[in-house]
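Heads up, there are several structures right after this.
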Structure P
């Protein structure tokens, strides 16, 4: 009997209500030809399963133009017959057993040039080929896993779910628990609602958004309690697991796609504080960014940098990350960039999810392109050369920080164009080739901010306590850069006097007259500038800049109180304001500099989801606005750059350990780069320098820095020992 054709068509849209053919064949007898093609699905390749209860000889044929049967394959065996079939079998004229899929893959892989060695220290979690009853196939499965280094996961990972939310308050004691929590923070009923006086019974938990304009304190503190409750709820589950297994790595895969206004800008309480507070001990997310028209796949680094912020002060904990080799969908070149991005931004546990072709895969997330297998083999064997450094090492501390906060999350500061602008801002900062950390309210309040020279701020709401700390930090020598509307309000949505004084501006209105940008690749080409900015002569480099900066989506109308105007909108009103405060300074841009930076880089093209590097979902922007880049780079002038590439679109990080240093290099341009120069200024004794790929490099000394010159395709790793 023929079972269902399993090929995982999108959303399982195809009805499988066809009649199942069945045969009763007597010993030594042969049936007539029976039509079975109607049980196949022609959308894509798949698994064609036949069940049987005895020995068989099964001949499959196609009818030729003369009406004769051309046999395409014959199978003999006992019991079930598990076939791998093509959606276009009529033309491919090919049928294979599912065991043959692995045999063919191994033959292909053994022809690939190999360099390096299989990893043994890095846990690689994967669902892949499973051995059949055939000893030959079982041996091939074992060889395949050893080839990639797949057999070193220690079984200590415990999942609390996939794409989960944290628990929320509910039940009869919610109001009492909320009040107790507020009292524990030294608050009074009047702090939450002035009308309550000293009567706690008038305070009830309510995080609903409609209270923003009427009961701001109740709205704010209810959401802060919701965050606290969620962390403590998940922490209890984690502690129960650790009581039975102290070595467990407890996590849950967080989707970076939800909620939509937080896409690839995860909420601080969930992506940072839950790990700082022991809610879980293993951050975990995924890299489906190659499906989304955000702007560039490089934005995937935001997820990992949030997790690194969550593990601040906990160097023994490890980040697990899905690096999806799904094909069709992802491409080998895109996967390699994503792998090295994840590695460079903190991943130590690798998760491929499913890594087997559609002919044997369980889910729709299969990997069916042989070139993807060759790319992963090359990449993992490179990993084997330096994993002792990455597993024991940590990212070099940064001197610049990008601000994230619970207060901003609660007030929804990523609405409209602000989420896209912050992601774009992140990329523009990364292109300045400076190490970058994410800094939160807690870091400001506990003094960690003092470790940084520069702080980039894109969020409208900054709490009073954090604002005071930022102001003191600037006074002591820090450099603060803020974009449109940033820092203008406090945690209760009141004008933030401290930040407005610090920035030297007073916002009168936040103007958003044009179309907004949610997805940069999709929306930015259609978003006409709502204004332009002319930069004052001498502000950037002493030369007149004739090009005007495009203003996209949002414009902050401001009065300058005690700052200096360095750029103006088309009507002459202030657009760029700088101010000295003590030993430090601030820079306020009354527009979204990130979107200005990206505007010329995104062509007007259909936003397709192809499996080709030329598709818009895989498109890599390169033609960024140089004026926006110069402005964003002003604070970075005081930053020590440990690594500088001759092409700033090659992203680098530095991972240090007692075993040496690795510098992942990711080429975020679509084409290979010949003669890339990488200048390294790291104070350490280096005896040996190699590239993970095995490519040749030339070493020189330029301006006191060791400079390495080599060719790079998509990504590589500089290994210093």
Structure Q
């Protein structure tokens, strides 16, 4: 056969491959391009087309091999590097994908698609330092204020948790301790990253939240607009190696928050330091929304597994957290440092406190005697018993002799009983005022002029109103329970929890016995030692800096032979199973957990299974429960020991909407087993009845590793995947 005939045959093979490609017959086109390349391996353009077909068939890893072969032949073509970037992104390697897009732009600075893709992965623009922080280097302490930002979108005056976040973060930004650099950030769920709130902007919001209560005021709205712009358009926050991510608020409402914390922990060595304000949803679930109880149980499980150092606001909260963690995840180290919230509001506000409160129908007249109660009106704070006690005082002594009760706080969860009593009682309407939207400067004035304060809560994590009362020299009348005893110390007047007669007796004593009240106020001045928010912020920063100072290690090993569900398990109790359902997922190529399981995103999703000591001594078998999307799909799976060479993907075609089990052996497990699931280009799952814009890879419902000869564990997994096991969590 002469050269012309060979060229004609090669051309026919290439044309056939192109026709099959245009018909979207990917597998046939792959065979045709490979046949052509076997005869002409120097045809880099055909290598690129082979890569396209492999990618479209759901095999981005093999597509990358083809694109790399094209690059070796024609390294100066920008489009090859663009395609390499696409394949790397699908395999979950965003850092290398950015470098490929950047290389395409070096070759062709006008390449719009490469510029767009590189911009989307800008967080990977700089080389990442994955090692520990260099000794002596400044430690970055980052305050995650996501919860605060969400609250301030609709509210200006802070409640307890928001007050802590505002004051601690502001003081940490103003007065950094030696060797620490601070920053404030908020998490962007849409972008899956944290963005910085500049120091001056945060301090502006902090000051405005203290000085005014009108959320519609022009200066407040301007500050919020600046905040929204910073979080929407600002660059992704750059974590320093070994940074501490301190979350003083709540995060259980943020889907897959811990997934993203693990991601920055793995990339930059970030240590996670949450604050535990209380365990109320677990200790008194009857005073919480059912959905909150389940969310909190899920969060608490993951928090114990994730935290390098937790901070609690009282010995009581720390004790609750340790007991619950020990029962739910026995044997897992859980370090809790106590930073008491014994803040001196009077000293903190200084000259900024108002001389008088504004004239409002829900506040007392100037000079009118009143008793102050600060806190959201909800069943847990037991305003119902307080209102009944006030009604008893009025009936016994007459309305003229009973001072006004001024409640500062808006109605919250399960407030109906207390609010109904208040609305239906003319006597209470006359002698009890309910106000909200009161800034700190006005609240300080009310504390200063009150006869005394009262706090009647079933359960607290600390009790800021008690401490604030003491800071102004006012005697707090307090239920003798939980952390309220810590907050009140020796100076508070206590009554037995749930005892209305005892509460009425203590109130009568403080209202009518002026000498006793004066004696108690003298005791407040003599025994109370409070701190500034700056001192509390300093202790927070020191606790965060000291926590997790050692080497990171897998915190939550799975038990060989145990089947773990990879889904939201529901229920109001923390558990190892809840923590494991979240922790086994690694990287960002996952959708959030759902009640049935979880979807992978298109491309390669990764699981990281930490093994208990001794489990890696021999080969293991991996079982993975899966669900196919609504379209026929071709997926890949491989499992290997961390630090060992990954084997090739095992490819399998799956029928639409079927449940199936994948199993594979891991010959050298090491300390961790890495499981990679290649969902390919992905499939849509939306229907006319149930619209859903997501494009998914494959569903995952459960995972197990065991010895190959552990027949009991293998049978248990298959039964759990095939049947619904009654009574199983």
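Read the figures in this text as sums done on the coordinates, not as results from a lab. A quick note: this is a predicted structure, and the numbers were derived from the prediction, not measured. Cβ atoms are built from the backbone, for glycine too; each structure is taken alone.
General observations
- Computed -13500 for helix-only ellipticity at 222 nm (-39500 (n - 2.57) for each DSSP H run of 4 or more, over all residues; to 500) - originating structure among P, Q: Q
- Structure (P, Q) behind the derived value 7.1 of distance in nm of label points 7 Å out along Cα→Cβ at positions 67 and 643: P
- For distance in nm of label points 7 Å out along Cα→Cβ at positions 43 and 227, the highest value in the series P, Q is held by structure Q.
- Taking mean count of other Cβ atoms within 10 Å over residues 51-58 as the criterion, the top-ranked structure out of P, Q is Q, with the highest value.
- Given 20.0 for mean count of other Cβ atoms within 10 Å over residues 27-34, calculated: source structure among P, Q: Q
- Looking across P, Q, the calculation of P(r) over Cα pairs in 5 Å bins from 0, in percent, for residues 443-530 alone that yields 3, 17, 27, 26, 20, 7, 0 traces back to Q.
- Read-out distance in nm of label points 7 Å out along Cα→Cβ at positions 499 and 595, computed value 4.5, structure in P, Q: Q
- Winner on distance in nm of label points 7 Å out along Cα→Cβ at positions 99 and 483 once structures P, Q are ranked, highest first: P
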